[in-house]
Structure 1
Amino acid sequence: MDAQVMEFSKLLRARAAKFALSKSCSKGIFVFIEGAPYLGPWVLLKGSVVLVKSSASGKEQILRQVEPGEVFAEVPIFRDIAWYPINARCASNCELNLLPIAEVRRLLQTDPKLAWAAARALSGRIAEFRDVIFELTLAEAKQRLLRYLLRRLEGRPNAAFGVVRLDISLQDLALLLGIRPESLSRALTELEAAGKLKRLSRQTFQLFLKQITRQDREW
C-alpha cells in the first residue's frame, strides 16, 4: 500500500471508529457494484477485495487489490458524485467497515490534518494508477508478475525471506495483471527457469531476491 494512502487510512479509521458500520462478506460477494448509490468509503479489516471494471460485453479488468487496513472507494467524496464508479468484489472472506458519507465529509471539513492526509492520499492514488497504466501497456507478463510479487513483500515482517502467499486466486491475479491465465502460467515457468522464484504451493512462492536485478525492480 502506498505510504500516503496508509497514513490517510489510519487517520480516518481512528477518527471515524465510533460511527463505522460493520459488514461481513463471503468470497465472491460484491461489497458494492458500479452505479449503486454512494453510501461512503469502506475500510477493509480482514481478507482481500479487488476493484473491478466491467464492459458491456461482460469482460472484466481488475484495477487494484485492496490491502487490509486500507480505506477504499473514497474518490467520490472529492468528485461530488452520488454513485460508486467501480465494482468491489471480495476475493476471499472479508470483514469491512462502512464509513457513512455525511460523517466523513464533516470530519474532512473540520479536521485540517485529516484533509491534508486525504490530499496526499489522492496523489498516491494517481501514482499507483500511473504505474498500472505503464504495466498494462508496456511491461511483459513476467515483468508484471515479478513486480506484483515484489510489491506484496513490501513492509511484511518476513520480507527478507522472500516468501509470498497470494490472497487472491490465480484467475483474479491474471485479471489484475491484464494477461490471460495461460500467459500467467508461462510467466511463472519462465521466472522459475531463470532462478528468480520457486513455486511452493498453488498460491505460495519463494522469491530468490539475490537473483532479482535492479532492472527487474524498476521501470
Structure 2
Amino acid sequence: MSFRRFGGVVFDCDGVLLDSNRIKAGIFRDILAGHPGDAVAAFTAYQQAHPGLHRRDLFAYFFTEIAPQVDFRDQTDRCVSEFSRRTLDALGGCAAVPGALELVARLHNEGVPCVVVSAAEAADLAVLLGGRGIAHRLGAIRGGDRKKADHVLDLLAAGVIARPLLYFGDSRADLDAAEAVQARFVMVSGASDWADGAEICRRRGHDVVPDLRDVERALFAVDL
C-alpha cells in the first residue's frame, strides 16, 4: 500500500533496472582500444567521475580534451553509433537488478505511473526494456537528449506522472535530477559505479538500498 502515496515513480535504467554499468564501461574501452593506453585510462577516470553523463558527451570529451582530433565531430558520431550497436548486442542477455522487473510490474498493477529517464538513447532503451517485458508498463521512456530533470518536469506538465515523486537512481546525475524536481530519492547501490555515491546520498538524507528486492520494507519500515 505504501507506494500508492506517490503520483509517479522515476527509474534510471543502467544500474537500477539492468545490471549494465560494467558491461557498458567495457564497451567504451573496447571502442577506444586503438588509442594510447594512458588516454583510455584518462577517459575511464573521467567517466567514473561523471556517472550518468551521455555517451555523446563522453566521447566528445575524449576527442576534444584527452586525445584531440581535428575531425572530432566525425569521430564522436562514429563512436556513438558503434556504442549503440554493441550495447544492444551485449545487453540483450544482461541480468536485471534483483527485484527490478518485479517492482515495475507491481507498481503498474497497483496503478502507480512509472517512467524511465536515462542517459542512454531512448530507442535503445525501448528495445532493451521491451525485451524484458516491461516497456508496456511504462508511461514514458526518455533518453539522454536532454537533462534528466527537464524530462521529469515535462512528464509532470503532461500529466504522465504527478507529485509526490519517488526516484530510483544510481548516479550523481540521478541525485541532482531528483533534488531539482523535489522527488524522494533512493540510491540503488549494488550495481552502481559511483564509488562514494552511497555515502554522499546518506549525508544528504536520502535512502540507499542494495537492489530492489523487498524495497518497500526498506523504505517504509515505520509504516508497515
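Just so it is clear, none of the values below were taken in a lab; they were calculated from the coordinates. Here the structure is a predicted model, which is why all the values come from computation and not from measurement. Cβ atoms are built from the backbone, for glycine too; each structure is taken alone.
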- Message: Of the structures labelled 1, 2, one was used to calculate P(r) over Cα pairs in 5 Å bins from 0, in percent, for residues 88-167 alone, giving 3, 10, 12, 14, 20, 18, 12, 8, 3, 0. Name it.
- Response: 1
- Query: When percent of Cα pairs over 13 Å apart, for residues 104-143 alone is calculated for each of the structures 1, 2, which structure yields the highest value?
  - Reply: 1
- Rg and Dmax of the Cα atoms in Å, for residues 56-135 alone gets 16.7, 54 when computed on, of labels 1, 2, structure 2
- Query: Thinking of 1, 2, which structure, once mean count of other Cβ atoms within 10 Å over residues 24-31 is computed, gives back 17.2?
  - Reply: 2
- Query: Looking at structures 1, 2, which one was Cα extents along the principal axes in Å calculated from, given that it came out as 55, 39, 30?
  - Reply: 1
- Computing mean count of other Cβ atoms within 10 Å over residues 40-47 gives 16.2 for which of 1, 2? 2
- One of 1, 2 was used to compute mean count of other Cβ atoms within 10 Å over residues 160-167, and the answer was 15.0. Which one was it? 1
- Message: Quick check on the output: 23 is relative contact order in percent (Cα under 8 Å, 6 or more apart), derived from one of 1, 2. Which one produced it?
- Response: 1
